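Visitor: Scrolling down, you'll hit the structures one after another.
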Structure 1
Amino acid sequence: MRAAVPPEIEAKTFYDVNREIPVYVPENYLDDYREDPYWREFNLIGEEQGGTVGTDHAEIAELYRIEDGRIVLTEKMPVSVYTATGALIYSGTTTEVPLPVPGVYLLRIGEETVKVVRP
């Protein structure tokens, strides 16, 4: 995830997600996540900002946004979207993909995959 400010989530956003999974967050913002009533339930691990986030991930972040329960892409492109458990929910060329329920999803664009969250 690596969002500096903890994204707003609700009690049931990650209802069926194992709370023991590691969630990597920027080291400087680890306390913010630990103070959040819902994020603190996870196994939070702080890492340096430059750590494993490569240029490709930064470039991908500019290609999409999460809006009104869907992934909105800056232009029509081939993408695949998976649930946190790996189930494919969309594969094709589009400008937007509806996300059925709040939670974590994997967005694949080209050879790169990033985690996205629908609050």
Structure 2
Amino acid sequence: MQDGMTVRREVLSDAHVDRAESGKTEFMEDFQDFISRYAWGEIWTRPGLDRRMRSACVLTALIAAGHWEEFEMHVKAALRNGLSKDEIKEILLQSAIYLSVPSANNAFKHAQKALSEYSG
């Protein structure tokens, strides 16, 4: 699980992971461990896609699912993983065609918020 926690911290930031860990209750503990072990320790560490490409995939999936809080977090992660603001914008424009204009409209609104909060 340590590899997963390392990747999670590198992608999401120490501050985000520390908040998640400090808010972890007995009820949530197994779920947080599951995320660190499988999402971050197994999937994000696989060969075949670099972190930039994984971030692009995640952004698109979150737009499709309409998970806006998670999307904002992953816009910041995408910047940490090396995507530029222009590349994120292009992902959102592409989503307008293949998902929907209303989904892209929401994505632009939430991305703008995340970009304004990002401190790099």
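Quick note: the coordinates plus some simple rules give every number you see, no bench work behind them. Since the model is a prediction, treat every value here as computed from it, not as a measurement. Cβ atoms are built from the backbone, for glycine too; each structure is taken alone.
Visitor: With relative contact order in percent (Cα under 8 Å, 6 or more apart) derived from the coordinates and found to be 26, which of 1, 2 does the value describe?
Guide: This figure was derived from 2.
Visitor: Sticking with this one: Suppose you compute helix-only ellipticity at 222 nm (-39500 (n - 2.57) for each DSSP H run of 4 or more, over all residues; to 500) for every structure in 1, 2: which one lands on -23000?
Guide: 2
Visitor: Looking at structures 1, 2, which one was distance in nm of label points 7 Å out along Cα→Cβ at positions 12 and 92 calculated from, given that it came out as 2.3?
Guide: 2
Visitor: For which of 1, 2 does Cα extents along the principal axes in Å, calculated from the coordinates, equal 40, 30, 26? Don't jump to the answer; show the numbers that get you there.
Guide: Values: 1: 39, 31, 22; 2: 40, 30, 26.
This value belongs to structure 2.
Visitor: Quick one: distance in nm of label points 7 Å out along Cα→Cβ at positions 20 and 36 came out at 1.0 when computed from one of 1, 2, so which one is it?
Guide: Details: 1: 2.3; 2: 1.0.
Structure of origin is 2.
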